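What follows is calculated from the coordinates using simple rules that are stated; it is not laboratory data. Computed from a predicted model, the values in this text were never measured in an experiment. Cβ atoms are built from the backbone, for glycine too; each structure is taken alone.
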Structure I
Amino acid sequence: MTLAPPALRTIEVALQANPYPIVIGSGALATLGEQIRAQGFKAGTKVLVVTNPVVHDHYGAACLASLQQAGFDAGVLVIEAGEDQKTPATVGLIHDAAFARKLERGSLIVALGGGVVGDMAGFAAATWLRGIAVVQVPTTLLAMVDAAIGGKTGVNHPGGKNLIGAFHQPRLVLIDPMVLATLPVREFRAGMAEVIKYGVINDAPLFAELEAAAARDPEAGLASESAVGPALLQRLLERSADAKARVVAADEREGGLRAILNYGHTLGHVVEALCGYGTYLHGEAVGLGMLAAGGIACAMGLWSAEDVERQRLLVLAAGLPLKMPALDPQAVLACLQGDKKVRDGKLRFVLPTGIGTVVIRDDVDAGTITAVMAGLTA
């Protein structure tokens with residue numbers, strides 16, 4: 001069985017108990033069925049593909065064809081997948097489809113879509129029959145570099161983002177950059193926020209490569225797939241996936257090191273929650289959260305003003321928002337207390353100390369938070 005054209009790159013997520021591959025490269029989607037067979041699934045296995053209407057129109061047929069050619073008994077469930085749909089009720093629809101298709105413990109759910117589809121399909125897989133296998137096939141840049149890797153699944157609660165969930169590692173992550181050709185530019189830009197994040201937290205060479213790419217064409221910057229180009233895009237996908245794979249392998253359930261992946265997410269989640277889910281894309285909110293975290297780090301004497309500006313320029317080059325919405329300071333502080341990263345009543349912030357290095361601090365005072373956010377407000 002031929003698994004992959006030579007252009008595909010495999011990155012291992014080296015977990016002790018549940019290791020799995022991330023397969024990246026143009027044309028990867030056509031090999032989905034064969035890649036799943038390579039993970040030990042037999043012909044005749046029941047597969048439920050969960051996707052959204054737009055992705056289904058573009059790639060549903062190709063996904064199904066690959067699965068069926070590999071001998072799988074595959075069907076599709078199309079769900080609405082906006083952030084406001086990321087609820088237990090939508091997961092219930094996936095459970096209903098799993099029941100209707102008689103999925104067994106040896107069956108499989110394939111998440112074909114962005115981070116919202118991946119989170120919900122993964123959570124449904126984690127909870128159906130106390131856990132069946134899931135394969136992540138991300139179709140947005142943000143999901144490719146972040147959400148599809150690492151096993152975090154879940155849905156939102158009215159009190160906060162992703163408060164209901166489970167760790168459930170996929171058996172395979174398959175990334176085909178060709179599907180980004182149909183991704184709206186705004187969604188591409190949102191994904192670039194997570195790429196910039198990896199540069200700040202643990203990959204200074206990646207950050208420098210992004211700066212160099214932005215400088216080559218200041219007008220286009222990094223704000224679209226065409227501006228980035230296929231060669232650099234492949235490298236960014238590989239570097240980001242490798243960065244996350246290393247962190248996840250070292251700390252699967254966020255006991256310590258993995259918390260650095262939350263850089264920009266603490267205040268980013270506040271922006272999403274207080275503005276209403278969907279007003280800002282997740283990556284847009286994360287970009288604002290990174291600007292705020294950088295400002296907090298600078299105010300605390302941890303980060304230089306020069307690095308604050310370098311980060312701001314990259315966020316600008318990616319076409320992301322630079323100004324915070326006007327939010328009530330007391331509402332911000334109340335929302336922060338509902339964050340998953342609170343420990344013993346203290347909120348932990350991931351703060352940069354240099355390009356490529358961060359620390360986790362639980363001594364950020366409320367005045368610093370509100371002052372920095374006020375400085376970023378439009």
Structure II
Amino acid sequence: MDKPLKEIRVLDLTNVLAGPFCCHQLALMGADVIKVETPGTGDLARQLGADPELNIGLMGLSFLAQNAGKRSITVNLKSPKGKEIFLRLLESADVVVENFRPGVMDRLGLGFEVLRQHQPRLVYCAISGFGQEGPLKGLPAYDQIIQGMSGVMSITGEPETAPYRVGYPIADTIGGLTAAFALTAALADTSRTEARFIDVSMLESVIATMGWVTSNYLNAAHAPCPMGNENFTASPSGTFKTGSGLLNIAANKQEQFEALCHLLERPDLITDGRFSKRQSRLQNRGALKEQLELALATRSAPDWWPLLTAKGIPSGPVYSVPDVLAHPQIRDRGLISNFVAVPGVGRDIEMVRSGFKVNGTAPGVDLPPPMLGQHTDELLTQLGYDDDEIIQLKKEGGV
């Protein structure tokens with residue numbers, strides 16, 4: 001596929017997930033992403049994952065997930081020589097992304113106001129837990145913290161068990177996607193004549209995705225509450241027990257509800273005053289679910305699924321992660337990419353790309369996740385340093 005960001009260079013100063021995920025999305029669309037890492041340790045995610053040996057080798061499985069398509073250079077931004085290298089890199093860069101706490105880049109002498117003097121059309125993106133201003137701006141924030149403070153945990157789980165965190169780092173991921181969207185929007189504005197500062201708050205990014213629940217509260221004083229797998233806007237819509245296994249059913253429309261009742265040979269439910277109208281079904285969802293599960297008990301979830309879909313009733317099984325990754329719907333559409341004999345890993349690795357295609361092709365990258373500092377010499381040479389200067393930079397701790 002064509003790479004719309006192929007002329008864009010990104011300096012990725014980020015760690016762990018939100019920032020690296022953002023920059024990986026840019027790499028998938030063709031950007032030249034240079035990962036600027038701390039000498040000796042690099043991105044903390046290099047030490048995270050289910051394979052202890054890879055963690056020791058600074059190629060943790062968590063790091064591999066969102067750093068393909070990048071080149072890695074180690075630069076000591078606290079040293080004068082390191083700052084000089086970074087400013088040379090900046091001369092050919094369009095974007096800088098960082099996810100330090102507010103004020104860290106300023107204390108390093110490399111804040112936005114300094115960098116814009118060296119690159120007047122720079123798009124600078126700062127990702128933080130709470131944004132660059134406000135009473136919480138200086139606090140550290142990880143995904144779990146943001147999930148709790150955003151309200152997500154308060155509405156996740158059953159009424160008896162909530163709050164629960166979502167089972168993957170949703171706040172980090174949403175923060176990264178928000179940053180990638182904001183960056184590409186800024187880059188698309190070819191009329192811009194000055195540097196742009198993008199302030200991404202993970203907390204606000206997550207709240208922005210909660211439009212339905214926040215609108216119902218802000219405009220109708222309806223405070224959301226945990227409902228397990230039930231849908232607060234419709235019934236029957238949720239997870240139902242069958243004779244074997246769980247089945248998600250979303251009969252949100254009246255015609256879908258009636259089709260479900262006919263399929264289950266329970267047409268009496270259509271005329272039952274408790275269930276005949278959308279609002280009454282919401283008020284009596286527990287009783288309706290009990291009746292539907294009695295009928296669903298005659299077959300297994302895999303047996304019911306095709307019968308429901310044939311009648312136009314939205315439904316689906318509840319898969320495990322291994323189940324869905326092995327499904328031909330995923331395997332055959334090219335979501336999973338493969339890198340052969342990855343340096344620093346010593347074996348092939350698989351990873352997921354973005355969830356879209358352009359003209360029938362899934363975006364991808366050519367470079368596997370880099371070893372720490374793998375491209376340091378290459379990039380220093382491109383910046384004009386000769387071999388002796390590179391050796392001296394290493395002796396002085398600049399890289």
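With helix-only ellipticity at 222 nm (-39500 (n - 2.57) for each DSSP H run of 4 or more, over all residues; to 500) derived from the coordinates and found to be -13000, which of I, II does the value describe? Could the numbers behind the result be given before it?
Numbers: I: -13000; II: -10500.
Only one of I, II returns -13000 for helix-only ellipticity at 222 nm (-39500 (n - 2.57) for each DSSP H run of 4 or more, over all residues; to 500), namely I.
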One of I, II was used to compute distance in nm of label points 7 Å out along Cα→Cβ at positions 33 and 233, and the result was 3.1. Which label is that? II
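Comparing relative contact order in percent (Cα under 8 Å, 6 or more apart) across structures I, II, which is largest? Kindly include the intermediate steps, with their values, before the conclusion.
Working: I: 15; II: 19.
Biggest value here belongs to II.
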Out of I, II, which structure matches 17.1 when mean projected area of the Cα convex hull in nm² is calculated? I
